[in-house]
Structure I
């Protein structure tokens, strides 16, 4: 049975347990992290890491216009929100809708920022919103919701919502791998160890603010990203850069151990590490089985390194139809690939909604 079919069956079972398929399974979703889940917060920042211009968003439903998502359409978290039965996506907290209408925040919010990482220094390099600052915005968010909906509803929204945390890739690809000082100071394994402290601190802070259902994404196979193939592997013609993939696996192992330690300290905390590595690697190794035909080059431009300002309307060679591509730009999956990844997240995260 295909993963999407399994996901649908399980989703219907869970909905049936709730007694009404039209009822959302959780009151809201809170999203923190980097460009993989940024829904437009970077639009308001003085940073080059932005996606608020064409061709980004060209396949986004209804508008077919840029939203600030680093994708041609929906993110995996958008599909996850739909799978959970929510009728609207959590708005970018710095976006116009969230800043002008507090009622838009009653089903969650997105605090993520492209180029953010577990290290505050990573975000600082690119003028992004650090995870610490994202937490500050979340505290501000809680006050706004309490003011418009009352303390009891705000508290329930905080406790019962699902929290998604996606970070770490920028710490490596946009900091460690290009920073000779870090490279001389840490081996890849030591760098992974160094990231565990801010990761653990962030989870503990979320828990302290009321989060009880948290899903944390692993690192993807970093050596298979089109930009990584170009920068570190000699181009998209060869295989993945195995040393980078090995770094992902080392980090992911340590992430699981650190997450287990946090979970053991809090008996009322549901905490899942979402494996992004294997579902994406499977797509890259065998794209045709999921209906894709291109997994090495991205849709935008030459398909090798274009991301953010390098992926623009006039980029030569940008593909006309992204549905057969696993990657939209040098770092980020297409809408179609995000749908596949979201199905994998649903299968892995059922305990968060049970």
Structure II
């Protein structure tokens, strides 16, 4: 078993905790492999989660090279604490080296599988509707711990993940460096090969984080911004971040974002009956976001333990969708998958953490 979801001991090279360039340098130092052999080896290891040196075609003609490769590589064994499945949705929990746990969710879509990954243990943003917020902020995940969620889904649960959404525990842009490093590894064509256009980063609307993302090498990812309130009063009640970055300021920041393609910006809106689902809300929402080329993703509120609101019925979500469409908006309803597993949007998170692990 590999603690902390990675092996940092000098005895072996774990291709899943480094990008290709780092792996290539290790292979040059340890085995004298050139970049072509290193790339082939990296691709096989990362995509298959296993190694068959007899299938490698670019190795040097040297006695014992296959055995030397086997001895040089180590494959991770993330500690899967729980794996639960209902109607095709799978929620799994990984225990980290310090006893903390993070939850991830595999979502079956019409033509592919999407993995919802976590970026932090807990969250400091305090959104009223979010179970993770009740944990408070514990710590950031490392890039290795983020990537290991994909490794577990693909190679331990044998699910052909094609899309990644950073919509699990934590605010991804508050852990920007680790998230950016993880995305660079995940999107490398020589490895996991999940294109940036198939990766979505969801944010509460962190101004600093959005600006960092805009200036980064991974800016071509999809960006999903949690709006959840059409006015500053409602949004500030639901999401404390709005007090620092109100809607008008948020729209200004997003209007300068260098989106690589049309349709890469999503407005996430959790419909909460009696709170943000009136006709006035629909009118104000479309008007506020009108400077942006945005697609609306609606989802009904999923009540977790001690939730402040009841779960939203599908009819209420559809009614609000129709109001937005009448105002000319492009709207999709995200199916509330995983409610039975407490794996729906906003439901991930543990009530407590190990006393010995608390900082």
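A short reminder: the numbers here are calculations on the coordinates, not readings from a lab. Bear in mind that the values here come from a model prediction, so they are computed numbers and not experimental data. Cβ atoms are built from the backbone, for glycine too; each structure is taken alone.
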Item to check | At a computed 15 (relative contact order in percent (Cα under 8 Å, 6 or more apart)), which of I, II | outcome: II
Checklist entry - To which of I, II does the computed value -8500 (helix-only ellipticity at 222 nm (-39500 (n - 2.57) for each DSSP H run of 4 or more, over all residues; to 500)) belong? => result II
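Here Rg/Rh (Cα atoms, Kirkwood Rh), for residues 66-177 alone was calculated and came to 1.01; which of the structures I, II was it taken from? Don't skip to the answer; put the middle values down first.
Values: I: 0.98; II: 1.01.
Derived from II, not from the others.
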Next on the checklist: To test your reading of the models, identify which of I, II gives 4.3 for distance in nm of label points 7 Å out along Cα→Cβ at positions 242 and 314 when calculated.
Outcome noted: I
Checklist entry - Thinking only about distance in nm of label points 7 Å out along Cα→Cβ at positions 58 and 114, which of I, II has the largest value? => result II
Checklist entry - To which of I, II does the computed value 137 (volume of the Cα convex hull per residue in Å³) belong? => result II
